[in-house]
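Quick note: the coordinates plus some simple rules give every number you see, no bench work behind them. It should be emphasised that the depicted structure is a prediction, and the values quoted were computed from it without experimental measurement. Cβ atoms are built from the backbone, for glycine too; each structure is taken alone.
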Structure 1
Amino acid sequence: MNNDKPFIPLSAAVLVISDTRTEADDISGLTLVECLKSADHKLINKTIVPDNIYKIRAVVSNWIADDAVNVIICTGGTGVTGRDGTPEAVTPLLDKVLDGFGEMFRMLSYQEIKTSTIQSRAVAGVANGTFVFCLPGSSGACKTAWEHLIKDQLDSRTKPCNLVQLMPRLREH
């Protein structure tokens with residue numbers, strides 16, 4: 001990191017995808033909120049939606065269309081069961097997929113959960129100038145993704161490069 005560059009706080013939204021979680025027992029969403037706030041980013045919205053492709057897509061679409069939202073972090077629905085549909089909901093909305101995110105996430109997860117990581121369909125990309133990350137629903141997975149991938153890429157001081165420095169050019173044609 002290069003501390004002589006200014007820190008640029010981003011505005012973020014957190015989406016929890018779950019048929020069973022409520023605000024009272026949502027650990028993963030709370031983990032992400034705490035991570036964002038501890039990094040001095042601004043939380044502008046957090047919501048919980050059921051595992052339903054169209055409900056997920058509706059919330060994410062609205063946030064992508066909102067110029068005030070720089071980052072969306074989703075947690076849940078990235079597994080392989082019949083109800084897991086977050087990648088199917090979000091990927092069609094992305095202008096560009098960041099393939100390296102899912103690859104790196106699974107590599108890092110392997111250190112913690114071994115071959116169970118093949119069940120993760122974590123994905124990330126950019127849509128309408130907004131960064132979108134889709135993480136598994138466990139708080140451990142959220143911590144791993146934040147600490148080892150997302151935190152530094154959302155820090156304008158990270159060298160040699162970071163996602164923040166690309167923001168002025170994301171909507172180029």
Structure 2
Amino acid sequence: MNEAPSPNDRDLLARFAGGDRAALGDLAERHERRLLGLAMGLLGSRELAEEAVQDSWIRVVQSAAGFDQRAEVRTWLYRIVINRSRDIARRERSQRARRNGKAPPTEAPASAEPELRAAVRRAMGELTAFEREAVLLCCHADLTHAQAAAILQIPLGTLKSRVRTALSRLERSLRSEATA
């Protein structure tokens with residue numbers, strides 16, 4: 001029994017833009033988990049991450065017909081999630097400033113031991129937002145440096161520098177915590 005090859009992301013997006021509603025579901029099934037993981041890493045909260053991803057899919061629906069077919073759909077999706085996560089982070093900072101409360105914790109991978117998760121959460125919280133984005137795209141989302149640089153719209157050298165700096169800071173932070 002010969003099965004037809006599965007359509008690539010561009011084909012799915014084009015089919016959706018042409019009226020095939022099921023194509024969006026197929027696209028979401030392929031990318032939802034990684035998009036949610038990226039948003040969680042950026043926002044530190046599953047609830048906020050789910051909001052960012054849901055809002056991002058709304059943006060995809062609104063923009064699908066105008067998608068530049070020369071671009072990679074995956075990097076376009078990540079860019080949308082990062083932009084929406086930045087918007088939500090700004091909103092949350094503004095609300096915290098008004099309430100004068102504490103920031104929500106950054107979540108670590110669920111598979112990690114509780115102590116390690118807490119240490120990673122603290123260490124990730126010490127990174128700048130730019131460093132956190134770079135590390136999450138390259139290490140969590142499994143993108144190449146070139147893809148991550150394109151998503152963040154920065155030169156490749158800048159991306160590499162941010163990743164190197166962030167990983168060094170994470171290593172120092174986790175080592176100092178382990179010896180404390």
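Computed over structures 1, 2, distance in nm of label points 7 Å out along Cα→Cβ at positions 29 and 157 reaches its largest value in 2. Upon calculation of mean count of other Cβ atoms within 10 Å over residues 37-44 from the atomic coordinates, which of the structures 1, 2 produces 23.6? Label of the originating structure: 2. Ranked on distance in nm of label points 7 Å out along Cα→Cβ at positions 13 and 93, which label among 1, 2 comes first with the largest value? The maximum falls on structure 2. Work out which structure the value 26 belongs to, where relative contact order in percent (Cα under 8 Å, 6 or more apart) was derived from one of 1, 2. The read-out was computed on structure 1. Looking across 1, 2, the calculation of helix-only ellipticity at 222 nm (-39500 (n - 2.57) for each DSSP H run of 4 or more, over all residues; to 500) that yields -24000 traces back to 2.
For structures 1, 2, which has the highest computed value of mean count of other Cβ atoms within 10 Å over residues 61-68? If we compare mean count of other Cβ atoms within 10 Å over residues 61-68 over 1, 2, the biggest value is for 1. When Rg/Rh (Cα atoms, Kirkwood Rh) is compared over structures 1, 2, which one is greatest? Ranking 1, 2 on Rg/Rh (Cα atoms, Kirkwood Rh), first place is 2.
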